[in-house]
Structure 1
Amino acid sequence: MKQGAGYRVEPTEEGFAILKSERDDAAAFDQLVREVLSSAGREFVALPRQDAGAGYDGVFILPFD
């Protein structure tokens, strides 16, 4: 996955994380996380992380090998 204007992608030991950047539109990032969650299944699991408010600040992607 490529980095976008409103988020950054960071590698982890198990996969990667999509993290909201400070200048991101919170509603747009929340929608991105919901789309990732709905796409999870046979190829990967998605673990969302909520921020202090009601939205998301990241989602961790763990691919199945």
Structure 2
Amino acid sequence: QDLEFISRYIFNKLEYLRYNSTLNKVIGYTEHGVKNAERFNRDGRRDRQHINLDGYCRPNAELSFR
């Protein structure tokens, strides 16, 4: 079963950061977002985000698609 978990960070209606489980990385869309994305990808925060895919998305997707 293929699932994609996306976590978007928005401030003042502008998306500045996004985690994508398919790419398994954080992507920055503004100057501030790019700096944070580099830090999050380095310090293991993206790995903690990936846990949401297995711990939250998969069990709930199974309930939704029965």
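Values quoted throughout were computed directly from the atomic coordinates according to the rules given, and no laboratory measurement underlies them. Predicted model only: the values in this text are computed from it and were never measured. Cβ atoms are built from the backbone, for glycine too; each structure is taken alone.
When distance in nm of label points 7 Å out along Cα→Cβ at positions 25 and 49 is computed for each of 1, 2, the one that comes out at 1.2 is 2. Source structure of the calculated read-out (Cα extents along the principal axes in Å, 34, 20, 18) within 1, 2: 1. When distance in nm of label points 7 Å out along Cα→Cβ at positions 33 and 57 is computed for each of 1, 2, the one that comes out at 1.0 is 1.
Starting from the value 26: which structure in 1, 2 was relative contact order in percent (Cα under 8 Å, 6 or more apart) calculated from?
Numbers: 1: 32; 2: 26.
Computing relative contact order in percent (Cα under 8 Å, 6 or more apart) on every structure in 1, 2 gives 26 only for 2.
Upon calculation of helix-only ellipticity at 222 nm (-39500 (n - 2.57) for each DSSP H run of 4 or more, over all residues; to 500) from the atomic coordinates, which of the structures 1, 2 produces -12000? Answer for the origin of the read-out: 2.
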